[in-house]
Structure 1
C-alpha cells in the first residue's frame, strides 16, 4: 500500500469510528434495527478501533515525512 492510501484509510476510519464513539449515531441505529442489546459491548470494540486507526494515520504521516 502506498502512503497516500494508508493515510486515507486511517483518516476515514478515524472519522467514522470517532463519530460512532462520541455521538449516539450507532446506538440509535442499533436501536432501530432491533439490536439494542449490542450497545453494551460497543466500547470494547470502538475504542480499540479508534486507537488503531489513529495509530495508522500517525504511521502514514510519519512515513510521508520520511519520504
Structure 2
C-alpha cells in the first residue's frame, strides 16, 4: 500500500465509498473529501492546513476520513 492521503472533490460518492471501506475493514492511508470550489485556493489551503496541524504525522491519517 502506498503511503498517500487521497484528496477528492467527489463529495457525492465518497462518503458511501468510505462507509463501505469501514464496514469491510479495508485499510487506507487517509482521505480528505472537499466540497470547497476548486478555484478557492486560499480557502482550501487554510482548511488543509488545519487538518494537517491536527494530524501532523502519516500514522495519524491511517483510516481517517475528514471533510474540508
Structure 3
C-alpha cells in the first residue's frame, strides 16, 4: 500500500480484460480504493488506469454486458 497506478492498470489488464463486465471492474477498483481510504494511503487514479479500464470494457464478453 499504496498500489501504484501502473500496478492497478496491470491488474485490470491481466485479470479483467476480456473476462468480466466493466461494472465488475469498477466494483473491484472501488473496493481497492476503499482499502486505501481506510489505510489513509494515496489513491492513484489517472490517465493510465482510465485507459486500461476503457480497453478492458471494449474486450468484455457480450454475455456480461
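What follows is calculated from the coordinates using simple rules that are stated; it is not laboratory data. Because the structure is a prediction, the values reported are computed rather than measured.
Summary table
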read-out	value
Which entry (1, 2, 3) yields the derived value 42 for percent of Cα pairs over 19 Å apart	1
At a computed -11000 (helix-only ellipticity at 222 nm (-39500 (n - 2.57) for each DSSP H run of 4 or more, over all residues; to 500)), which of 1, 2, 3	2
